[in-house]
1. Ranked by distance in nm of label points 7 Å out along Cα→Cβ at positions 5 and 405, which of P, Q sits at the highest value?
2. Thinking of P, Q, which structure, once helix-only ellipticity at 222 nm (-39500 (n - 2.57) for each DSSP H run of 4 or more, over all residues; to 500) is computed, gives back -11500?
3. On percent of Cα pairs over 44 Å apart, which of the structures labelled P, Q is highest?
4. Of the structures P, Q, report the one carrying the highest value of Cα Rg over 2.2 N^0.38 Å, for residues 45-212 alone.
5. One of P, Q was used to compute relative contact order in percent (Cα under 8 Å, 6 or more apart), and the result was 13. Which label is that?
Structure P
Amino acid sequence: MPHLLLVSANRFTNPYPVYPLGLSYLKSYLNREWPELTVTLLDMNQLNEAQLQQRVAELAPDYVAVSLRNVDDVDLTQQRSFIDGYAQVVAAIRRGTPAPVILGGAGYSLFPERILKALEADYGIVGEGEQTLLQLLHGLQQGSDVTLIEGLVTPEEQGCRLTPRHHHIDNPTLEFEPDLVAHYWRYSGMLNIQTKRGCPHRCVYCSYPIIDGRRVRTLKVEQIVSTLRQAWDQHGIDYVFFTDSVFNLEPEFNEALARALIKEGLPTRWGAYFAPHRLSRQQLALYQQAGLTHLEFGTEAMSDQTLASYGKPFRFKQVLRTAEVAADLGIHQAHFLILGGWGETRQTLSETIANAERLPSTVLFPFYGMRVYPDTLLQQQMVAAGELSSEDDLLHPRYYLSPEFDEAGLQQQLQGVKQRWVLPDEDQSDSISMLRAAGKRGPLWEYIL
């Protein structure tokens, strides 16, 4: 029977290492759908290239699938590209085996043709990979034509061929990898899990709909609860983060999930990414009863003019109302901001700072500028404005930063504010390590208020 090796190539650990969730979904799905297939998972957060090469040679896999989580650090102040590091991972694999190399993951899906060529891989998978990878492996085993498999990228003489995806699976499954759980529980203080895929929002900068599609697909409530039960019973995991692009989509599903968690009686606490609208007090109270302790709001700005420029489907009055309800219920909250993005002015930036002061006590994490990704509204707007060429290579980090953004002026405006602003150059790693060593779990940002 064939042997598939899965490799998580991600080595970025700021602010903490992230469990390779996508590969666990892949392995769990393949184990269910093709029990005879041997699947092994290796993680570059636990290996260097020499060790990887040795393990690959020992395992002698028939196929190797490599997950690329990010292409860079999405930080204008650092602009660290990960592509060269991924090339080193693929080179180490090539030294260990002649097996075909298949690329996938969120980062890969943004630049599928470009990265396939740059890393000289054999195949690529765009978007969710379970069914595409299963079909590809069966096709390669049978020696049949695989080029028409949805979501598959294959190299051609004059470029690459990408077969569009028209279908998504509705029955993913997940079992955490025992050999990895202890590492990530120790250094991250949480594990991650999905409850849904896809996002219908049209934020100008966002790549989520490109990767996961715009149609929201909910996972099965019983499968989610079963996974959390397994995590607690087998590994003692009592904190998870739901990695949906926006958790509070599909409220009926969320309420059903919350009631199922309450009924199960697990000690599991959890956090998630939320949009600060379409979120009632009753819903938040129910989620809190089901274990919700941390709200991470993708607020991005607190000026209505900037929110409109960013394509956000809410305005500041909704941010304020939701923040007040969360504070009244005692749920920790943080707001993530993009300063100097499309349409930002000195006036709107000042408005964001002033409105942030109206919120209950919170922590704010601002990022400067917007990373430009292919096929986003931001790219289209910049091309139309003559600020970007449609031929520009966006694989190397490219940002939009408003000409009216002034970092020194921002820091001056923040002097004396009541809220806790964590600017991009503020290193929290030592504090986080100390809290982890003390047994604290979860995101931990509530401790830096």
Structure Q
Amino acid sequence: MHYPIWNMPLLGGALVIAGISIFHVIIAHFAIGAGIFNVFTEIRARRRGDSALLQFVKDNSIFLIYLAFVAGAVSGVGIWFTIGVVAPEATTYLIRLFFWIWAIEWVFFLLELASGYIYYYTWDRLSPRMHVAVGGIYAITAFMSLVMINGILTFMLTPGEYLSSGNIWDAWLNPSFWPSLWIRTVSALALAGVFVAIVASGRKGTKDDPDRARIVAWGARFLLPLGLMPLLAVWYFSTIPETARSLALGGAVAMTFIFAFGVIMSFLIAVYAYFGMLRKARNINLETALLMAAIAFIATGSMEFVREGIRKPYVLMNIMYSNGIQVAEAAKLNQEGVLANAAWVTPDTTKYSGDVAVGEAVYRTQCLRCHEVEGYNAMTPLVRNWNRPLIMSALDHLDRIKVFMPPFIGTQREKQALGSYLLTLAMPDSAWNSTPADTLLQSVPDTIEIGTDVNGGTEP
């Protein structure tokens, strides 16, 4: 309520955050998994005198620079920018609560960057033991960065005892901390294994090249932990609130399908890694590896989408609604009104008039965060052919009609005004943009039969 409202037309701010975040998560998980893969592979190659395997790690450690440090850093900045402008209330809350956790994570991140560059640029310059040690520092600091961030992300869904204790350690070491950390670790190792399959299978040489097959088989071992994903998912879901669990397990059909896809695909990749990559490594080609990578990326994105979606109607579970209004402020706003407390929002009297102008301003404060007027998750199709009694009934029982919706918060006049604005969305832009508000509202019938065009005639 204390920040300007920023929105991306048609796409919506939430979709922008989701797109950048999923891309960054895949890159960040790869960076962690690749660090672990590199150090263990270098140790294995040096102990066994496997020059081909050692050369593979040496040649491809450059991807840590390109992907982890360049693409990861750029997308990381993108996340901070988008969450800062789209969800400033939640961002502020998390920064203030986890200030020192963020600070520790940034220290680990700086060490990760430094050790990663040193690892890449000191091949054949440091002794083998020292070079492995540098790789170990990178792997540890990258993983510890994940540990720090994991506690903050899981807090958003499972604040646990923090709600009563106010203790930061209850917030960070929350109920879903450990299962989430295991899931992310397994995902990181798997993405490293997928990358190995892509690079190794794309190498020049014959299909029967024994070095190529051996490298693919070694990388497959990092995919095998994905077989634990169904068990880890059960553990994770046992720690989250019942309302969130119900959304993923049938309460929201789309969410259920996306969750099932993520878990099943992760398990099937593990099965393929064993029977295809490990036992028949010579049969892996670039096309197969790229297809597996696409499935792995979509599965990772699916699980991230579910994690975000099952928090609804909150952005911070039981603390802040998805529109940025804190639960503790609801009673005050119901009495004083949301517009009276929204310093940056005023009715747009140049485009609207009367209650419609007020309602459009209320819409920006309470609805626009998730619903574009036209575009992603658009409001217009949702209210098409709705009459005023139906709209007002929905506003009266938003959180009961759809459990992933927050309740309407504001005065009765603001609710009536929002109803007036939503009613105009049933009319074509050409009609309500050029018609006075009072005339327009009178022209919309109290009841609209399904299949009837509000402009006259019937729809096909």
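Read the figures in this text as sums done on the coordinates, not as results from a lab. Computed from a prediction, not measured in an experiment: that's the story for all the values here. Cβ atoms are built from the backbone, for glycine too; each structure is taken alone.
1. Details: P: 4.1; Q: 1.7.
Comparing P, Q by distance in nm of label points 7 Å out along Cα→Cβ at positions 5 and 405, the maximum is at P.
2. Working: P: -11500; Q: -20000.
Working through the options, I get structure P.
3. Details: P: 11; Q: 25.
Greatest value across P, Q: structure Q.
4. Numbers: P: 1.09; Q: 1.27.
Answer by largest value of Cα Rg over 2.2 N^0.38 Å, for residues 45-212 alone: Q.
5. Details: P: 13; Q: 17.
Among P, Q, the structure yielding 13 for relative contact order in percent (Cα under 8 Å, 6 or more apart) is P.
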